[in-house]
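There are structures below to look over.
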Structure I
Amino acid sequence: MSHVVTIKTSLNNLALIKAALTTVLGLSYKENAQVRMWNGRTTPAEVVINLPKYDVGLNKDADGNYTMICDHYAWGELARHASLSKYPKTGFGSEQFTGILTQAVNIVKATLIAEAQGDKISFSAPDANGVIHAEVIQA
């Protein structure tokens, strides 16, 4: 049985993805590194989200979007991360993380727009439903 999971996303801007990982989700990453998987296996990725034992990698596809690759055990490690700790541990997987990462990227986009207008964005960690709440704070 394979432990490898690949998930296509609609995300296509690496700078926004990296900013979302660090500023919104509090996750660290390495660039052009190996994704650690079950039984010591590794695979290269453009961006690797660092987790204690297993990692999640992101690689650009031919269509310009990013695909995540990881061992299926990585979802459990992500669910235990502090920024995702309100999310229920059971049932957390690729669909939930893809949704959270997409929201985080959108918050980074909104923050750039708000800051250009002199405003700020306030946001929360994902709640129990995986929703990141954000609000514009006008200057």
Structure II
Amino acid sequence: MGVASLVLGIVGLVLAFVPCVGWIALALTIPGIILGAVGIAKASKHEGQGKGVSIGGLVCSLLATAIAIFWITCMAKGASELAGVVKEAHEEVKKQQTEASSKGIPSSYSELKDIERKVKEIDNDAKKLQQQGMDIIKGLSN
């Protein structure tokens, strides 16, 4: 049990130092803590054989658990702060859109597309009027 605890503790310790996958270490270190504690109890009954390995496994597992919890806490805090920033940015965009529409400025993509379509219609009408004017001038000059 001590060897299994030590292996789980060492692997968990390595994984715990990787910030984005450190939480996986908990899946290894919790059983490592249990196996280390059971190994120490059994080694105490058998004149201390294997007690050192069990203690090493328990210590590695506890240390890896603490590091993994630290990274999880840091990531949760960072995610919380990011959510606040995103919310503030969203509110600022809404505020600017409201101000823009109160001034008659288009504030959405669909409004801009409508304006573009209207400008094209006006441009086509102007071209038709220009052609009609040219036709009238040609008719007068003949």
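Only the coordinates and a few stated rules stand behind these numbers; no lab work does. What you see is a predicted model; the values in this text were computed from it and never measured. Cβ atoms are built from the backbone, for glycine too; each structure is taken alone.
Give the label, chosen from I, II, of the structure having the highest value of mean projected area of the Cα convex hull in nm².
Greatest value across I, II: structure II.
Compute mean count of other Cβ atoms within 10 Å over residues 47-54 for each of I, II and report the one that scores greatest.
I
Quick check: -31500 is what I get for helix-only ellipticity at 222 nm (-39500 (n - 2.57) for each DSSP H run of 4 or more, over all residues; to 500), calculated from one of I, II. Which structure matches?
Matching structure: II.
In terms of mean count of other Cβ atoms within 10 Å over residues 7-14, which of structures I, II is highest?
The structure with the largest value is II.
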